[in-house]
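Take a look at the structures listed below.
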Structure P
Amino acid sequence: MKYTIAVLVENKPGVLARVASLFRRRGFNIESLTVGVTEKEEISRMTIVVKGNEKVLEQVTKQLNKLIEVIKVSDVSFDSVERELCLLRVNAPPEKRGEIVELTNIFRARIVDVAKDSFIVEVTGDEDKINAFIDLMRGYGIKEVARTGKVAMVRGAKK
């Protein structure tokens with residue numbers, strides 16, 4: 001199972017390296033990692049996706065809480081809103097552009113750049129939606145893919 005962990009950390013140089021090193025030392029693989037500053041400039045939020053069982057989740061949580069720069073660790077795997085962003089450069093010959101635009105609209109994606117022979121499409125959503133869109137675009141010829149990691153937030157009022 002994949003678990004999504006939100007970690008609030010001090011926004012200081014080297015914190016990301018210490019967190020990644022912790023995972024490396026323990027032999028846990030990071031499936032996805034997204035980091036950004038929060039509403040408070042001195043705090044960053046890491047959203048980490050790790051694969052494993054409840055024991056792995058418990059170990060990761062305990063080890064993260066031992067790091068001095070870590071403020072709070074939360075399991076946001078359930079009852080949360082999760083999104084990912086993908087930029088996709090796809091071949092777009094003139095005779096196929098209409099089809100690509102239609103598929104882009106169906107997926108509520110956006111064409112953010114048009115070149116002579118390609119489009120760059122931005123698509124956001126859960127992992128399954130993005131994977132489905134990429135699979136459809138393979139038929140047109142994908143030139144490049146860039147994906148963010150997952151970001152997640154628990155539903156409801158902030159606690």
Structure Q
Amino acid sequence: MAEAAKPEKKKVYVETTVVSDATALPTNDLTLAGRQMATREWWKTAAEQFDLFSSTVVSQEVRRGDSEAAQRRIEALRDIPELVADSRAVALAIKIIDGKAVPKEYPDGALHIATAALNAMDYLVSWNFKHITNAQTIPLIRRICEVNGYRCPEICTPMMLQKGEAP
């Protein structure tokens with residue numbers, strides 16, 4: 001009897017804030033501590049449930065700041081394939097910014113979205129509520145991606161994916 005095929009894993013783009021929270025030292029800020037705990041719980045099993053991806057943008061961002069913290073972030077990404085934010089991603093990111101979905105002062109946020117869309121990610125996980133995971137900006141982001149011929153990944157937090165609450 002033939003063995004049943006395993007269902008294909010969904011593809012998840014892991015944005016920098018998720019890597020940072022997964023590897024950060026404990027904090028006394030209760031909101032941030034809750035995010036860190038939720039992220040660490042998700043991180044433990046995420047690779048079993050999903051195909052995880054980062055990007056050259058994430059790689060650049062995790063290297064910034066405190067060298068010990070940067071090393072923890074780099075190590076966390078060691079086994080996660082890195083997507084290239086190429087010229088097509090830059091062009092889509094510019095359209096996302098021009099469409100006022102992400103402020104021009106935060107081009108990396110737009111580049112995360114564009115890279116995820118160009119690479120047909122199912123989800124983009126982020127804790128960036130100002131520029132990415134935001135109920136007011138997600139419809140704009142989705143429309144801009146679709147008008148330009150790309151399916152926008154579902155944008156959510158790790159906690160939403162952990163609990164199966166992602167759209």
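Quick note: the coordinates plus some simple rules give every number you see, no bench work behind them. In this text the structure is predicted, and so the values were computed from the model without any measurement. Cβ atoms are built from the backbone, for glycine too; each structure is taken alone.
Key figures
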item: Comparison of P, Q - label where mean count of other Cβ atoms within 10 Å over residues 26-33 is highest; result: P
item: When distance in nm of label points 7 Å out along Cα→Cβ at positions 66 and 98 is computed for each of P, Q, the largest belongs to; result: P
item: Given -15000 for helix-only ellipticity at 222 nm (-39500 (n - 2.57) for each DSSP H run of 4 or more, over all residues; to 500), calculated: source structure among P, Q; result: Q
item: Which of P, Q yields 24.2 [mean count of other Cβ atoms within 10 Å over residues 114-121, calculated]; result: Q
